[in-house]
Structure I
Amino acid sequence: MIKLHDKYFKPYLSQAQIQAAVKKVATEVAKDYKDETPIFVGVLNGSFMFVADLLKEYEHPCEVSFVKLSSYSGLTSTGIVETLLDVPEDVIEGRSVIILEDIIDTGRTLKELIHLFSNTNVKEFKIATLFHKPEVYNGEYKIDYIGMDIPNKFIVGYGLDYNELGRNLKEVYQLNINTMINLVIFGKPGAGKGTQAEFLKSAYNLKHISTGDVFRYNIKNGTELGTLAKSFIDKGELVPDEVTIKMLQDEVEKNADASGFIFDGFPRTTAQAEALDTFLESKDMKIDATIALEANDEVLIQRLLERGKVSGRSDDQDEAKIRNRFDEYNEKTAPLITYYEGKDKFYSVNGIGEIAEITERIKTVIDKL
């Protein structure tokens, strides 16, 4: 997933797929023009990569020029096509011209190209496009060479842009419309939940909501909910689920621009999971996946003991306390696993290895959602 300006884009076409489409066009043009020297006319700015790679694939004499038209602003076509750079008539007079478009969707730009070259003294001209959107093309004019048909999705990369960003990408990405991703992440102490949440929130524009951090913030700042929660804690009682849910609700509402949320430390019981589902449904949201970072107890114990040397936390320095925390986790988590498995939302991820490796495992799960 990449971010350009305010939008997120996900991988769509690999370099290999793009080059196969380029070669297809070059091969088909060569069949028709190998016995003469055609002029390839690239339509700027989007076609510059396509033109360069097609010329590498074209094994016969040819020339190249460019024309520049524009009808796009942001994600949509303005409907008004401007000619910003024309091709000198003396260059193309009496010649076979192959117009190279990066993409043909509505056909507005194509119509202008047809009009532009119909008023010249070329021998003939044909249209070639790397990408074609048959769902939205009006079919008014024949397209002679097509690299590949694609769905009506907004794409960037390989010369195509979103407000001038993304042209230099080697692959093609499509706009990620369904950007709302809500995750529950859990794992035993030391499993790396916080570390992974930091990477995921950056990669997917998610808000990491750690129940512990939310409690500390509310209590420290003396909010109404913080004061209420502290009154239970001071009496040695558990904070009621409805108080915790209200804190989470406030965090969600404060971050309305987030593309989703990572809930860390909540839910811890089936009742809490049901309460979270109810709250999210009231916001027309849902939990998309519950990701459990799995790791061997002995590995985690060593991690925590090492962490304890730096953190100073007493519960990270005593192996017996660590094992007690593991037992508590197992006791509380087992029903949650059953709950989310029943909704087909439970994913177990190997939490052992380099941090980047673990991140990629989690991203593989998310990207399939």
Structure II
Amino acid sequence: MSLALLLSAGLGLGPTPVEQDYFVYVTAESADEVYVVHFDGQQAGIQSMVEVGYMPTEIEGPHGLTVEPGGEHWYLSMAHGMPFGTLYKYRTSDNRLVGKVGLGLFPATMQISVDTGLLYCVNFDLHGDMSPSSVSIVDPEAMVEVARTTTGPMPHGSRLSADGRRHYSCAMMSDELIEMDAGTFEVLRRLHLDDGTGGIARPRDGGHHDAVTKPTWVQPHPDGKRAFVCLNGSAQVVEVNLKDWEVSRRLPTAKAPYNLEVSPDGKQLVVTYKGAASVGVWDLDKSEELARIPTTRRITHGVVIAPDGKFAFVSSEGIGGEPGSLDVINLTTLKRVASVDLGLQAGGIAFWKMEKRAQ
């Protein structure tokens, strides 16, 4: 039998080798470090480590990451400052700092629009009264904040539609999903994410709320018709119909779903369970959790999926003096296939690039 026939028949030759190299950026929030991690299809390792921040005696808290669509620069939100946080811009070629701009209180997650070219970063603001905070809109070329839009208390999960024209974020302490026009910077719609048990966010004196669902992340689906939201406080992921602006489906999850990502083909959903030390992989057509995979550390945080849809990369914080970690999940076998220890409180994560390996 020819080699080609043996391969097609799968007669004991083992799995087809991965011909791509994968690279991701991961923050270590309690170490003021950012790691470039390389995965070769079998093993993950640290390619480089970047020390970030400007106060050597303080932990400044690198939190959110994004890589621009062209891949030439990456951006980092530093949560703590005097008193405000900062957005930094680095070159991917050598990880050199090339720009910075001050934002609001505790800048967190961010993304760049393929339509406007602007960067949208939520100012999480976990300090003091839970009053409405904002989204900072930044020109990433000039590193200038061009606008700031008030949204809701403790906004998180800053994500854009596939066409870059709509921005979505969660107001964690008012249980809302908020849609903003990426071009005009105006809030268009708000959706209260009732947890399905009758719980609501109840206003208190001074603008406080009793948050019930505590949404922490939103991810629009590639089809542009729906978005998925983690309800950290009620152990659900909800699907929102973006045309009708209503919850169309509820998926019960493990404790404290935190971040999520939809696969490029729109068929799988990967959810990190911050309170269950695991990752859930869901079949969206069947509304079925295909696997719940333990992570190497107990506080599971962020997730990104490679553009080819083969692997998910998951960051975990650890507890106390434990190092953080990055786990790689094979989305075909639904197994953890590689792990690497990182700095303290590994959290923010962004996919950088895939490279075809030289033969």
Structure III
Amino acid sequence: MHIFVAAGISSMSKQTIYNASHRALNAKMVDFGGWDMPIHYGSQMDEHHQVRKDAGMFDVSHMTVVDLHGEQVRPFLRKLVANSVDKLSKSGKALYSCMLNENGGVIDDLIVYYMSESYFRVVVNAATRDKDMPWIEKHAADFGVKVTERHDLAMVAVQGPNAREKVMSLLSPEAAKACGKLGKFVACEADGLFVARTGYTGEDGFEIMVPETKAVEFWNQLLNAGVKPAGLGARDTLRLEAGMALYGQDMDDSVSPFEAGLAWTVALDEGRDFIGRAALEKQKVNGVPRQTIGLVMDEKGVLRHGQQVFTASGEGEILSGTFSPTLGKAIALARVPSGELGNVKVDIRGKRFPLRAVKYPFVRDGAAQEGVLV
């Protein structure tokens, strides 16, 4: 999540149900994709470490939650997304996938939850809502699928090694028993909440959907349980350390999953003609001209979006770059020409600095992984 800070908050900025709660906690608010959101509550660095070492929570109510109902929901999603929803058979099981255009470009990345054969839930990015919804509705019509955007739900992500224990302490014994045993990428509905063991930080935890009528009360319960709030700034450094892609920066509708390091989200299963499949099959045969790599800068300096990167095979650029609080040095994802990397360098204000190409994630379960070379 690259943070674009507007000079001032527009009166047109949308607000989540937690807006007053953020301001009461002295959050620094910024315009983020048309939403008035907290970038930090005093220290982005402290919030980052809070999530890595204990538990923090993020307001992610700006995300778009969409419910899909109908007898043909599964066939519709088999067509709509590049990953295979046929992997989903147990209620609550989730799947990460990309939704592609005919050229194999990524319209958006999303999570699909299977609830029943006639009911799936999808969560898409906030900034892409205005293009995602018409695309989904257009193709849903061919399958008689009803598309319902859930404006009545707020969403909080509670992340960190102690997140599960603290969330479970707020649930009824019955709900804690049901949700406490959730595997990763599985959700359950209990106590009027939709509790999913998913996240965007590389830590364990939950993304919890709660009715807006009870949202502020739930936020305050989390605060009282010792879960500290974290803003968009920490969310960005956490997700980049975890090697998680950001839509609009690490991929978009001109980039295929193969070029974006997301080949693992593509299922070329037999007999399924999803949108963009023909283009991806062609790329698989011919190879892709670009690749996404992880980079670490051992010298002092900061890696930022748009900086030029040089490899043995040609020039590329930094996609997401930041200072990693966990590693104490700059890290980045970059898109460079396919082929040999050689000695990788970055141009910073006209001077070239050496970089190490490494496998990402850079951090896993709170521990550094940045020594693993490509």
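Where a number appears in this text, it was derived from the coordinates with a stated rule and is not lab data. Please read these numbers as outputs of a predicted model, since none were measured by experiment. Cβ atoms are built from the backbone, for glycine too; each structure is taken alone.
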With FRET efficiency 1/(1 + (r/R0)^6) of positions 120 and 216 (r between Cβ atoms, R0 = 30 Å, to 0.05) derived as 0.00, matching label from I, II, III: I
Label whose coordinates, when helix-only ellipticity at 222 nm (-39500 (n - 2.57) for each DSSP H run of 4 or more, over all residues; to 500) is calculated, return -13500 (choices I, II, III): I
